[in-house]
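Enquirer: Each in C-alpha cells, the structures are laid out below.
Any read-out appearing in this document is the output of simple, stated calculations on the displayed coordinates, not a laboratory observation. In this text, all values refer to a predicted model and were calculated from it rather than measured experimentally. Cβ atoms are built from the backbone, for glycine too; each structure is taken alone.
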Structure P
Amino acid sequence: MAFTPTASLSVEIASMPAIVSPTAHAAPPSPIHAVVAEDFAAVNITIMDQLASRIPLVETIGQYIIESGGKRLRPLLVLLAARSLGYQGDRHITLATLIEFMHTSTLLHDDVVDESHLRRGKATANDAWGNAPSVLVGDFLYSRSFQMMVSVGSMRIMDVLSAATCTIAEGEVQQLTNVGNPDTDETAYFETIQGKTAMLFEAASHCGAILAQASPEQEAALQHYGRYLGLAFQLIDDLLDYQGDSQAMGKNVGDDLAEGKPTLPLIQAMAVGTPEQAELIRRAIREGGLEHLDEVLAIVRDTGALDYTRARAEEMATRALKQLDHLPANAYRKSMADLARMAMDRQA
C-alpha cells in the first residue's frame, strides 16, 4: 500500500528547502579531497541526479540525509584508489556515487534500529518523518545503487559489492544481538565492526582497484587498506563515545552505553578492572540507559581502557599505511596516507 503523508508530515515536507545547486551542500573541502576535487564535484552532481524520483518524499528524505554533513570518505576512497593506479575513465564517478548511496541507506536503517534522534547535530530522518518512510527511502537508495552498479559494467565489482551488502547486514544483525550482552568479547566485537563498518571501506577501495585493473598485489593491498582504515575509524568512534565532545560529534556522549552496546572500551574495562568495576559495567550494559554513565566514564578512564582502544586504532591505521607501500608514489597515495593519519586525530 502506498505511503500517504499525514497533514503534519505534508507541512514538514513543504517547509524543507528547495533542491538547490548540486554542490551547495557538498562535503567541506580538505587537503585530502583536493587531489580529486574535480572528481568529487562530479560525484556530488551525480548524487543529486540519481536522487531523482517521481515520489517527492523520496527526494526530500534522500536529499536531507545526504546533505546532513559527513566527510564522504567511502566515495573518496573509490576515487583515490582508482586514480592512484592511473585510472583515466569516468566510471569511478558512478562507482563512488553508488557507494555513497549504499552508505546512506545503512544510516537510514541504523537510525531506525537504534531509535536515534540525532545524527551530526541534526534530527535523524526517522525523527523528522517517522520510521516507515526512512526504511523505505533507505530501500530506494539501496535499489538505486544496484542500478548504478549494473551501469558500471563489471561483474567482479558486482560480486564484491553484492557480497559486501550481505556482510554489512550480518554485521548489523550481530551488533543487534550483542546489545545488552555483557559477555560479548573482543573477538566478537571485531567481527561486528568488520561487518557493519569496515566492510564498506574495504569494498570502496577494493572496487577502485578493480576498476583500475590493478595487479593482484595492488588489488589485495587496496582491499586491506580499506579494511584497516574502516576498523581504525570505528575504534575511534567507539572511543569518542566515552571521551568526545558532544557538540563536535553531533551526538551525545554515552549514546552507546544508553543503547546497551558493549564496545571495546567497556569490554577492556571489564577485562582488567576489579570485580566490582566489571559488575557495574555488566549491569549498565544489561540495563542500558545513562544511570551509571558517570561511574562508567571514570572506570574506562582509570582502567586504561580508552588508551587501549586508541592503541588498537593506531595499530589498524599503521596496518593501513603499510599497504600503501605496494602503490606507486603519487599525490593520491599521499592523500590515502593522510587519511589514515587523520583517522587517529579526529574529534568527531
Structure Q
Amino acid sequence: MPEETPVYIVRDLKAFDAGSTGRPFSSVLVVKKLAAKTASNGNAFYSLEFGDRTGSFTCTVFNDSPVFEVLKAAGEGAVVRLEGKIDFYQGRLSPRLTKAAALPESELSAPGLLDNLVETPPEDGVALWQEFEGFIGAIGHDELRMTVRGVFDEIGETFRWSPAAVAMHHAYRHGLLEHTVHMARACRALLPLYQEVDADLALAGILLHDTGKAIEYEGTLATRRSRRGILQGHVVLGYQLARKHGIKARLDADRLERLEHIILSHQGEPEWGAAVYAATPEAVFVSMIDNLDAKMGMVQRALRQAAGTDEFSERLPGLSAQLLTRKLGGPPGET
C-alpha cells in the first residue's frame, strides 16, 4: 500500500525550511482569498490565500494546474482538502498543489472541524462581550450612554462576531470586539494623564469608532467587503450609526458633533481612510489609541503564529518590517 500523506496545520507547514522542499503534505483549509490574474505571457493564474486557525499562506496556481478548475468552482470561503509538495518563493512558503477537493456541506458539521479552521482571539469571546457591556455602563453622561446603547442594540450581534479588518489587524472572528475592548482598557489607563480629555466622550468614541465595520465586512469563513462597505466605507457607516442614535437619544448638538468627529477622524490620515484630521482633544486621544492597538494587534498575532524555528516573522505590511519573534534572551524561534 502507498504511504499515507501526512496532514499538517498551517503553523506546522510554515515551520518547514528550504531543506524540506518537495516534501508531500495534506491539509484541510479555508480558501481565504482567490484573485484571478493574468501573467505577462497572457496565461491566467490564481493568487490564493489558504488558512486555518493557526495562520495562513499564499500560493500561485496557473491555469494548467490540476487544481485550477477545482479551486475556481470552490471559490472564496470554501473548505478544501489539499495535497501538494512543500516549496518556497522568495523565502516564503508557497507550496505546489497537486490535488484539491471542496468538502461537501455534509462534512462541514464534523466535530471540531470549523473550530480548527476559524481563527479567534486568545481571550474568550463571551468574557470580552461582558467586559464591553461594562464599558457601556461606565459612561456617566445619560444621553451619551443611551446613544452608544442604541447603536449596539441595532448591530451588537453582528459586532460581536466581526473581524476588525480583512488582513491588517485583528482579522479574525471576534477581532473587532477584541480590538475595541483593548482600546477601552488603554483609555481607562491613560485618561488620568490627560485631564483635557472628556472621559465619557472619549470612551463613547472608542466604543463606536469602528462600528461601521459590522456593516462593511461579511462572510463566515472568509472576510470580504460588502456592497455598502465598498461604496461608503466603515468611517461613513459608523458616522451614520452614531448620528442616527444620537438624535434618537436627544444628545445635545455639541456632544453629538464631537462624537461624530471622533469617528470621522479616527483613521488618523486621509490616505488611511480618515474623512478629516483629528481636531479635538478626544479625537486625537482616540486616534492615537486606535493606532497603538492596531499595531500591537499585528505584533501579538505574529507572535502567536510564529513557527518554532523562525527568528523573524514574514514582513508585516502594517509595520513595514519583519518582527523579531525570539523571546528576549532565548534561542531563535522561542516566543
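Enquirer: Quick check: -22500 is what I get for helix-only ellipticity at 222 nm (-39500 (n - 2.57) for each DSSP H run of 4 or more, over all residues; to 500), calculated from one of P, Q. Which structure matches?
Expert: Answer for the origin of the read-out: P.
Enquirer: Out of P, Q, which structure matches 2.6 when distance in nm of label points 7 Å out along Cα→Cβ at positions 271 and 287 is calculated? Could you put the intermediate results ahead of the total?
Expert: Working: P: 2.6; Q: 1.5.
Checking each candidate, the match is P.
Enquirer: If distance in nm of label points 7 Å out along Cα→Cβ at positions 87 and 303 comes out at 4.3 when worked out from the coordinates, which of P, Q was used?
Expert: The read-out comes from structure P.
Enquirer: Here Cα extents along the principal axes in Å was calculated and came to 59, 58, 32; which of the structures P, Q was it taken from?
Expert: Derived from P, not from the others.
Enquirer: Of the structures labelled P, Q, which one yields 1.7 when distance in nm of label points 7 Å out along Cα→Cβ at positions 55 and 311 is computed from its coordinates?
Expert: Attributed to the structure labelled Q.
Enquirer: Right, next: Suppose you compute distance in nm of label points 7 Å out along Cα→Cβ at positions 119 and 207 for every structure in P, Q: which one lands on 1.8?
Expert: The correct label is P.
Enquirer: Continuing with the same structure: Looking at structures P, Q, which one was relative contact order in percent (Cα under 8 Å, 6 or more apart) calculated from, given that it came out as 19? Intermediate values should be presented prior to the final figure.
Expert: Numbers: P: 19; Q: 13.
It traces back to P.
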